[in-house]
Structure 1
Amino acid sequence: MAPTGAPSWGTCQAHGTWRSQSGDLLAGTYYVTVPVRITNAIDDVIVPAGQFATGTLNVTAGDPSLDLALPANDDPDNSPLGWQITVKVVFVGSVATETYVIDTPLGGSVNLREVVLPQTLPPPAPVLLKGEPGGIAELDADGDVLNAAGVKVLPGGGGGGGSTIWSEISGKPSTFPPTIGLTSSTAKAGDYQPSWAQVTGKPATFTPAAHASSHAAAGADPLTVAVSQVSGLVATVEGIVAGSGSVLSVAGKQGDVDLEVGDLTDSTTVGRALMKATDAAAARTAIGAGTGGGSSAWADITGKPTTFAPIVGTTSTTAKAGNYTPTIADLPATSTLAVHWTGSAWPSRPTSRTDITVQWVGGSTAPSGALSGDLWDHTS
């Protein structure tokens with residue numbers, strides 16, 4: 001009996017006996033495989049997947065060929081459950097190998113004789129009956145084939161009333177010209193062209209397509225128009241340049257037009273007065289301005305701001321921001337900073353600047369971070 005992978009792992013007995021056609025016990029080798037990794041909670045062990053047992057088949061009369069205690073696949077102390085054990089039996093000689101995939105219930109017993117194995121049976125040889133449908137045709141005394149009615153079947157369809165193979169028809173034409181006509185059972189000639197009246201479903205009118213934007217002056221295919229193609233263009237332009245022509249309409253006026261300030265419909269009263277002013281004094285009067293050159297009292301200035309935001313910067317003519325906090329880099333040269341002994345160690349020097357003096361306070365050992373010019377205030 002083969003041991004299981006853990007002392008608490010229960011077993012299932014499996015047995016089987018194989019004999020030859022002559023009744024002798026068959027010799028061979030068996031292989032038992034567990035397909036999954038098993039963990040056992042009681043014994044706190046891991047049993048990897050793999051071969052569980054192997055050995056030779058018994059060939060001594062009176063005992064089974066194989067009688068093994070196999071690991072149970074439903075022991076609640078193990079995880080996972082539900083897998084199946086594989087028993088492979090390889091026989092000596094020409095006997096086919098058998099493979100069993102079985103459940104091994106805890107405390108149970110499996111007789112391999114009762115396990116059904118898939119088998120491949122050789123296909124039956126077809127049986128062909130003479131003179132029957134799907135069978136072999138009968139031959140007459142001349143060796144020719146007879147059909148179901150007993151009539152000789154000859155090439156070319158003679159004698160049997162059956163169908164004839166196209167390739168066996170001799171003298172057939174290579175092409176069959178169509179019958180030309182205007183009906184549904186005839187064909188139109190290959191060079192046929194329908195007349196406009198014969199075209200059905202055509203629209204009554206055709207809407208012209210708008211010119212593409214590519215025809216513009218900067219387009220990919222611009223269209224150019226010669227001056228001579230525009231009727232009366234030259235005479236009209238020459239008349240306008242010489243002053244003899246008349247415009248169509250300006251500010252509602254036609255002909256030789258003289259425009260006045262009032263003709264500018266979007267102008268304001270102040271704007272029109274300013275355009276009509278004849279000198280600087282009249283212009284100032286139009287816009288309500290003083291004569292200039294004098295001073296104004298602060299109280300007379302209207303619309304002035306109540307506060308003036310400072311210009312923030314880093315120069316002598318600018319201001320620092322209200323939330324400005326200086327850094328060591330902002331301290332002026334010759335400044336002095338104090339560093340105190342923590343009770344167990346010296347802190348690092350707060351800056352590498354040599355133009356700032358650091359005063360080291362306390363401690364019984366000299367500060368290692370001190371630079372030349374620093375001070376050490378200590379008691380020793």
Structure 2
Amino acid sequence: MKNKITSYKKKNGKTFYMFKVYLGIDPLTGKQINPTRRGFKTMKEAQKALNKLVYEFDQGLLKTSSGKTYGDVYELWREVYMTTVKESTLNKTDQVFRDHILPVFENKDIDKITSLQCQRFYNDMVARFDKGRTFYNYANKCFNYAIQPLRLVSYNPFTDIYKTPVKQKTPDLNDKGFLEREELLILLDAFKQDGDIMWHTFFHLLAYSGMRRGEILALKWDDVDFRKNAIKITKTLTLGENNRLMVSSTAKTSKSNRIIDLDPVTMQKLKTWKKEQTIQSLENIVFTNNKGSYIALPKAGQKLDQIYKKHKLSEHIKNVRITPHVLRHSHCCHLFDAGADLKAVQSRLGHEDELTTLKIYNHFTNFRKEKSTEKYFKFMGIFD
């Protein structure tokens with residue numbers, strides 16, 4: 001539609017100019033955006049105003065709708081966002097908005113939210129949650145979307161807030177975050193004593209492979225190569241929308257798809273479990289629930305807690321809270337103990353970049369350094 005400037009006369013006979021400009025379709029209402037401006041004394045003045053209006057619209061400085069809430073914008077942003085991420089990522093993002101962001105902003109008019117309200121939200125999130133800055137980043141995305149492409153607001157009130165500097169965490173040497181070799185053997189022996197061959201095999205594989213919990217729970221027997229003593233990792237068990245248990249055909253990161261070698265003892269345990277697996281899975285799943293389907297993600301942690309308490313492992317395992325992920329970290333640390341280099345460990349664990357592996361290595365070496373100092377003090381008789 002061509003933008004046209006026309007003249008008109010008022011009752012007093014004087015000539016003025018006006019225009020009606022087409023700017024596009026309002027994404028919220030589905031209607032054409034056709035603002036009208038009148039009252040210009042000259043054609044030149046009208047043309048200047050028209051050009052300014054088009055420029056402001058193109059730059060996202062012109063509001064096209066009013067009365068829309070933050071919740072309205074979130075729903076529109078989500079429609080686009082969900083096409084760019086995995087279902088499991090969408091589920092986590094939905095939870096962030098549902099639990100932390102929408103309770104604060106959902107019913108507020110998007111163009112009436114102030115920087116003070118945003119500052120209070122930021123302060124509260126950072127004070128109460130380790131991932132508070134992540135919640136702020138997500139809340140911020142909706143405001144940016146309201147500016148462009150929705151053109152509902154001309155500026156983002158989060159832009160003006162004061163963001164506190166990120167504090168570097170001091171390593172907690174009382175929580176080493178991994179099991180020593182002797183502690184790991186005690187834990188696995190407790191599972192063996194318990195008599196549940198499936199869970200004993202599961203945790204042995206976790207400890208000796210360094211695989212993620214979801215990667216092991218997604219395994220099928222076709223992924224296990226008994227001839228080459230290797231496992232192919234190409235998928236992971238995760239939560240989809242509404243916490244629906246699902247298998248993602250791609251692993252957590254691009255480096256997560258990998259083949260790892262395993263020792264003969266671990267492979268023998270898998271062979272034994274395959275022979276004794278009483279509940280057959282139609283999908284050929286390695287570790288199943290009592291219905292032959294995938295085991296819920298929290299179950300592994302619950303089983304670990306159960307064995308830990310039943311066998312009073314706190315008497316033998318110190319300075320670490322045992323979780324499935326701690327066994328993965330333990331494998332990483334044992335590789336370093338054995339002399340493996342950073343790249344090899346990164347590849348085996350499927351870390352996206354060296355930084356992730358390096359963080360574990362630094363924590364591991366800090367703990368080792370502390371223990372070495374204690375050994376020196378004892379050796380020198382400084383304290384007994």
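Each value in this text was obtained by applying a stated rule to the coordinates, not by laboratory testing. None of the values given here were measured: they were computed from a predicted structure. Cβ atoms are built from the backbone, for glycine too; each structure is taken alone.
Computed values, structure above
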quantity	calculated
Relative contact order in percent (Cα under 8 Å, 6 or more apart) derived as 7 - corresponding label from 1, 2	1
Among 1, 2, structure where helix-only ellipticity at 222 nm (-39500 (n - 2.57) for each DSSP H run of 4 or more, over all residues; to 500) as derived comes to -2000	1
Per mean projected area of the Cα convex hull in nm², the highest-valued of structures 1, 2	1
Identity of the structure behind 9.6 (criterion: mean count of other Cβ atoms within 10 Å over residues 324-331, calculated), options 1, 2	1
For P(r) over Cα pairs in 10 Å bins from 0, in percent, for residues 180-267 alone computed as 11, 16, 16, 20, 12, 10, 7, 6, 2, the structure of 1, 2 it came from	1
Mean count of other Cβ atoms within 10 Å over residues 12-19 - highest-scoring structure of 1, 2	1
Parent structure of the calculated result 10.2, given that mean count of other Cβ atoms within 10 Å over residues 212-219 is the read-out and 1, 2 the choices	1
Which of 1, 2 yields -0.84, -1.10, -1.16 [log10 I(q)/I(0) by the Debye sum over Cα atoms at q = 0.09, 0.14, 0.15 Å⁻¹, for residues 116-275 alone, calculated]	1
